[in-house]
Structure P
Amino acid sequence: MLDLHAHYLPGVDDGPKTKEESLEMLRMAAADGIRTVVATPHMFIDTFRENTVELIQENYASFLLAIQNEGQDPAQPSSRLPEVLLGAENFVNERFVLALEKGISVLTLNRSSYLLMEFPLFAMFNHFDRLLSILFARGLTPIFAHPERNGPFQRDPKLLHRLVAQGVGLQLDSMSLLGGFGPEAKELAFYLLKNNLAHLIGSDTHGSSHRRPMLSQARALAAKTIGEAGAELLVRINPERILRGDEMLNLDEAVDSTAKKKSWLAAVFGRS
């Protein structure tokens, strides 16, 4: 599995405070079957206003050295600890939109064209058309982080149908599927699965004792709802495609692919 939304960098946001805890989180992720993670510290949010691209890149380089000192090679996915790549969780506010308009550098997922973005949890963002126009003009594809946790989307899920149709990707938090963010977030998360609107699941881990770096339980729940092919798309296939810069697949494409395979076998062996 690959986890494209995770707070691993120590001391830069509300994630781990020490390198020791960050390393423990990586060990937990490995035990859960996660082989690649993208560190996505908060950016553009006022609480961590001092976070700049340069500061985050320096912290990331320091963290990779800590991994190497553990006897691991961060560039080798086959090493015991997961491979660690860099991205960011960009908070959508006027400062962020202005930065995009001015062409200021932002951290995408592993230097791809995919940009992970977080919206205010309780207030409606009223400038989607402007935001998407700017992003697409820069060749960026937006991925909305945990939309199932946002009050405006919970009240009007149809808005997400329109946004996905416009080219937006949706990332669900694993804890939402497990009920950790309340019944409303869980209900919308499963609604998005059943309506083929989700593109990936991320742990959104923040620590070793709370919001832990785990995907396997959420993957199992997703598989019960949308099947193994769909669950695999959310935790492996689409994350791999995103990191390569390829186009994301929709859940109905994963289901169609499985159905076509079954139909081909039925034609060969005369079974349905």
Structure Q
Amino acid sequence: MTGENNSIVIEHGHKYNFFCAPDPISIKNATGKPNSIMPPGYFFTRIATSSIVQGKPKTENTFPLHEIDKNDPDQLLLNYYYMSWKGILETLPVKEKFSEKVILTNIDGLNDTYSMSDVIPQYNASTKKFSVKLYDGLVSTWEKRQEINGVKAKNSAAEAILGANDDDLTDLQAKYQYFDNDPSKRIVIFGHTHKAKILPFENLKGQKTIYANSGTWIDHSLNYPNSTFVVVTEGGTDSPLTFVNLYQYTGNGTVTQWGTPQAITH
């Protein structure tokens, strides 16, 4: 919190994402360490980076569809989680087989070398059930994980898993967590999605509020710029307006405005 009357909120935004929110619960089954918080998004990042470095190679890995008991809530959620990994790894394939032990860790209490199959839910054809080696219990502890991470407006595990790859779900947390709950918060700034933007909203008092995403400094995208940052210029005695601008830095040292600026009055 910063700004006059703590009206500006700045945070990364990852704690609202099922893959990326710190997980001090299910990871302990693997590490045995009380302070471990590494979420499965760590493994996603490792795999995605390998895919990019390898040039998104052809792969023999497949994600067959499976029959599950739809009356079993945990199995339904594990299937959603499995399908999320399916979407990720079909977009970002790697040459290594799912069963290969290729992911070295030595971080946050994890010391083994893991395979992708250790992270992705595995289906037992005999029992017709999913299980997962790492992050066992992940899908059933989402509400508790949100509570530990200080999330005010919680969502369901199903919504979180199905929306994990939807950047709009992260952006909308500015509204759900702040503008719809605390009229004193007028500006919210996130990062996390790497997609720079500025959007106007309203709070429960009908006052204009502003959400900004700072974008990213390093990634390359056809639809969003890199090397972007947000500047908030608060109003004072000379002007009642507070401006939120998005800028892009270029390699020659110039800074240019990107996107449409927004302003509010206090």
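Derivation of every value follows stated rules applied to the coordinates shown; laboratory data play no part. Every value quoted in this text rests on a predicted model; they were computed, and no experiment measured them. Cβ atoms are built from the backbone, for glycine too; each structure is taken alone.
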Here mean count of other Cβ atoms within 10 Å over residues 55-62 was calculated and came to 15.4; which of the structures P, Q was it taken from? P
Tell me which structure, out of P, Q, gives 0.05 once FRET efficiency 1/(1 + (r/R0)^6) of positions 135 and 239 (r between Cβ atoms, R0 = 30 Å, to 0.05) is calculated. Q
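Taking helix-only ellipticity at 222 nm (-39500 (n - 2.57) for each DSSP H run of 4 or more, over all residues; to 500) from the coordinates of each of P, Q, which one would give -13500?
P
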Among P, Q, which structure scores highest (criterion: mean count of other Cβ atoms within 10 Å over residues 39-46): P
Out of P, Q, which structure matches 21.2 when mean count of other Cβ atoms within 10 Å over residues 7-14 is calculated? P
Matching 1.14 (Cα Rg over 2.2 N^0.38 Å, computed) against labels P, Q points to structure Q
